[in-house]
Structure 1
Amino acid sequence: MITDTFDGYLRRLGVIDPGAPSIEGLFALQRAHLERVSYDNVEIQLGRPPGMDPEGAARRVADGLGGYCYHLNGAFALLLETLGYDVTRHSGGVYGDAASREVNGEHLALTVRVDGEAYWVDVGLGDGPYEPLPLREGTYEQGGFRYAMRPLEPLEGEGPGWSLLSSDMHMPRMNFRAAAAATADFRAKHTWLSTSEDSPFVRTLALFRRDARGVDVLRGRVLRRIDAAEVTTERELGTAEEFHEVLSTVFRRPGDDLTPADRAALWERVDRAHTGWLASRTRTD
């Protein structure tokens, strides 16, 4: 029986009848999730990071909010299990070094077995693949974006796993261990990522929304649209009104959870960080 939370979750995804578990159903659910639920760290920027328990994350999605990998993949895993899918959680990590073999636990990865096949499934990378990828070595193209799935050669003392490689993502490598992980395995990392002054989630506002044609990205006050033809448009948001309109329209985050004071504080923080970033660029030019 699907609870009210999952009814609301499916309405958010625009899915009326998910049907029995199937490859087609899994692909449709991931596409809908990426299009309608933004990857964002808005609440972290406001100093009130949400918890990462999957039930709470699912309620957040049903209520129109987003989050980062622990929230999005955690909620999606619970939804898929509720619908009858066979889901496994894995410890992963995302890296700017395309040769990295590390797995630091700063990413929650998912695999799903359906109709006798295993798939890597992810709605928490921000600019990752639009559809699941087969969990086997190969190269894949989705609407002009290119990806490679490779077995991960483990570091000493670590178990085997998999790597997703793509120069079309903002971080070109995601590694994850093949062994199953539990929600509790990520709690310490979540605390650091959501509260430490050294965390990129604390330092910089970031939102992503993926669709079939490309990715919308907001970092601070800079809004970018990247499409599969490698055409990028970019503009700087100049006012608080424009900023909050972009959150609501482009990223489908209506902001019903934000008070007027929250909206003002968020814009002030983003504007201050943007000014500091511009100053640092001037000093290095």
Structure 2
Amino acid sequence: MIDHLKHMAVFARVVDKGSFRAAAQDIGVAPSRVSQMITDLENHLGTTLLYRTTRKLALTTEGRTLYRRVTEMLRSAEAGFNEINANTQDPVGALRVSVPAFLAMSDLSTAMAAFIKRYPNVALSLHYSDRRVDIIENGFDLAVTAGTLADSAMMSRKLGAVSRALVAGAGYAASRPVPARPTDLEDWDWIQYQQRSDTVNLISETGKTEKISGQSQIEVDSVNALYHFALQDVGVTVLTENLAAQGVASGALVRLLPKWRPPDIDLHAVWPDSSRRENLTLLFVRFLADELGR
């Protein structure tokens, strides 16, 4: 049986993901390799575990029995890893993490680099995307989310906040009258971010909030694209402070309305309340919160 432990784990992953291709992508091997491992397991057991059709997979009676036992085995193994990690200064394991793409070059990513230096036996698989993901459906152990935390049964912890700035290309700003208050930007061209509402909130030094609904000729789904198009002098936009500072330092961007600022974006770590790697996840979250809180 020892020779087929990996085959059984792959079998459970195929069932969980619903297809050979999805399981292969999650594991990081070719779909043909996953298919062969299932065939080898069936040959070893002398029975069919999965009915294969062009549209979906279905468990046989024997497959359901094995799947139930294998998931129990995997849960026990994960529990063992968690117990060991909870009592050691040298945790071992892997975490699959979803992170907003605009944080690829940020203090958060720097904190993650510090984590793997501190814990060399922990591997991180980081997936950067500006689109929200389903943690469980996509097989993530943890997700970092930006903005208001949605109501959910997930566990969560605030990690920190990201400062933002209102900017425009230097050439574009020079072609317009200098704005004195937010309403002066209503007729400016805006570079719109799809994951943000059409209305931009700005907060004054005294705490007063005003809303702007600017005109938008271009809309993008990437913060890096916002930065690029701002450099092309096609309008005004809101950028994370790290990108805004980079553009201002080069002279390509200028800050607008220095007495007003967009609200910060809160960052949260979110993970299932029945995480497979609970202690490792908690260690990772605490480390990030501590690093970002300094």
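Using mean count of other Cβ atoms within 10 Å over residues 20-27 for the comparison, can you identify which of 1, 2 gives the largest number?
2
A value of 1.4 was derived for distance in nm of label points 7 Å out along Cα→Cβ at positions 244 and 268; which structure in 1, 2 was it taken from?
Working through the options, I get structure 1.
Matching task: 0.00 is the computed value of FRET efficiency 1/(1 + (r/R0)^6) of positions 4 and 260 (r between Cβ atoms, R0 = 30 Å, to 0.05). Pick the structure from 1, 2.
Answer for the origin of the read-out: 2.
Work out relative contact order in percent (Cα under 8 Å, 6 or more apart) for each of structures 1, 2, then name the structure with the largest result.
Answer by largest value of relative contact order in percent (Cα under 8 Å, 6 or more apart): 2.
Distance in nm of label points 7 Å out along Cα→Cβ at positions 188 and 220 was computed and gave 1.6; which structure, 1, 2, did it come from?
2
Name the one structure among 1, 2 that mean count of other Cβ atoms within 10 Å over residues 12-19 of 14.4 was derived from.
So the calculation was done on 1.
Using the calculated result -0.29, -0.79, -0.95 for log10 I(q)/I(0) by the Debye sum over Cα atoms at q = 0.06, 0.11, 0.13 Å⁻¹, pick out the matching structure from 1, 2.
2
For which of the structures 1, 2 does the calculation of mean count of other Cβ atoms within 10 Å over residues 164-171 return 21.2?
2
Readers should treat all values here as calculations from the given coordinates under stated rules, not as data from a laboratory. This one's a predicted model, so the numbers in the text were calculated from it and none came from an experiment. Cβ atoms are built from the backbone, for glycine too; each structure is taken alone.
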